[in-house]
Each structure stands twice: as C-alpha cells, then as structure tokens.
Structure 1
Amino acid sequence: MQDIRWKQRYDNYRKAFHQLTEFITKGELNKFEVQGLIQCFEYTFELGWKTMKDYLEQEGFNVPSPRKAIQTAFQSQLITDGHTWIDMLEKRNLMAHTYNEKYAEEAERLIRERYYLVLKELCEKLEVER
C-alpha cells in the first residue's frame, strides 16, 4: 500500500511541478500572476516534501516532520541541496504575505533563482524511481 501511496502522491507532485514550470517559463509576470506563482510554489513544495516522506517511509525510514523528511532525503541522497529545502520550509511564512509587494518580489526571485531547480531535481529523481 505504501508503495502505491508515494507513487500517487508523486503523480500529484509532478502535475503541480509542471504548473509551476508554466509560470517560470512565462517570463515577466504581473502582480496577480506573481501571486499565482507563489501559491503554485507553495502547494508544489508541500507535495514535494510529502512525496519525499511517503517514499522514505516506504524505504523503511521514520520521518515524522517536514524537517526530518528533508534531512533524511539529503542523507539518503534523494536530494542534493538540503540547505535550500530547509530554506524553502522556513520561508513558507514569508510567502503568506504576498499582498506586500516587497515580500512578493523577494518570493518570486527565490522561486525563480533557487527553489525551482531543487523542486525540478526531486521530480526528475523520483521519476527514475517510479
């Protein structure tokens, strides 16, 4: 059952990641599109760490929290940039303030320059594991 669960979660993660890719490749975004990008990032990130958790539990690890899932994924080489994943986890609170243009601009920059690449790496790594 657990094997099926992570694959189902991965399918949802992959779909969310492809939506995020559409925002990233669109180029310059208006303020409403930036809000959409940030929301899309938020649920892609959530699905990402939860997919890691399900995958790692199927592999026999105990991962009771997002932070532990990220640490275990890094230690088991499922991801290569644990620091950026932890940063994403900690910046989720910043993302809630997209009504503030300064925060929204910073969030967009982080998503484009750092976060997108590690989400892509996870997507590609899990595709191989399927």
Structure 2
Amino acid sequence: MEQFSPMLPALTDEELDPRAAAVFADIRATRQTDFVNNFWRVLANDPANLERTWAELKEVMAAGTSLDPLVKELIYVAVSTVNNCTYCVRSHTAAARGKGATDEQLAELHAVVAAANKTNRLAIGLQVPVDEAFA
C-alpha cells in the first residue's frame, strides 16, 4: 500500500485543543468505539474544519434516513474509487464490511464502478446528446 508523509501531523489525544477534543469525544460516542482514525487526527490541526466536516459526515452518514447505512458506505467506496482516494477506499470498505458487505458485493460494486467509469468517459468523449426521455 502506498505510504507517504502527511501534510500535517496526526495529532495524539494529548495534543488536541479543547474544540478538537470535543469532536473526538463525539466521534467516540457516535461510533461507540475508542478508535479515532488518522483522517480525523490530521483534520484536528484545524479545529473549525474538523467540527464542520464531522458535523456534515455525521448527519449524512446517519442511520434512519432513506438510504440504508450499508448502501451509503458502498456509495462512499464507489466515489472514493473514482476519486482515487486510497485512504477513503480502505476506511469505507472496512466500514461497509462492518455493516455486512461481503467480498462478492464489494467485487460487484467495483465491476459496476469500472463499467460506469468507462461508459461515462465514452459519453463525455463522444459528446453524446442526452435523450429527451432522460431530461
């Protein structure tokens, strides 16, 4: 797996400012775990950005909305794949597995992502006009 130096350090709990510490406490309570991953630890260098990003993600990924939590994680994996975000692919694949995703589902997801990416690129390159039936 690709490893590189982060742009900012992943802060330990002892290095957090009070605003970041409050967000970490909410992450732990919401996810019912003591683990806070490196994404949040790097964002903790900017407590305002950490607060905004966590609030949005917490709301968007919450259970009890129209989309099933596993479906949300699979969408996140698909978008992360297209955006070439190894970190997000790995973290959301782990989350999807935690919500019941099987190897077969993940393989099928990536087949769909690959097919959609190919046909999207063909439609973009060929400048295919949108059918009136789809408007």
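We did not get these values from a lab; they are worked out from the coordinates using the rules stated. Every value quoted in this text rests on a predicted model; they were computed, and no experiment measured them. Cβ atoms are built from the backbone, for glycine too; each structure is taken alone.
Hey, helix-only ellipticity at 222 nm (-39500 (n - 2.57) for each DSSP H run of 4 or more, over all residues; to 500) derived from one of 1, 2 reads -20500; which structure?
2
Using mean count of other Cβ atoms within 10 Å over residues 34-41, single out the structure from 1, 2 with the greatest value.
Of structures 1, 2, the maximum of mean count of other Cβ atoms within 10 Å over residues 34-41 occurs in 1.
Please compute percent of Cα pairs over 22 Å apart for structures 1, 2 and give me the label with the greatest value. Don't skip to the end; give the middle numbers.
Numbers: 1: 33; 2: 51.
Of structures 1, 2, the maximum of percent of Cα pairs over 22 Å apart occurs in 2.
With FRET efficiency 1/(1 + (r/R0)^6) of positions 42 and 122 (r between Cβ atoms, R0 = 35 Å, to 0.05) derived from the coordinates and found to be 0.40, which of 1, 2 does the value describe?
2
Taking relative contact order in percent (Cα under 8 Å, 6 or more apart) as the quantity of interest, name the structure among 1, 2 where it is greatest.
Looking at the calculated values, the largest one is 1.
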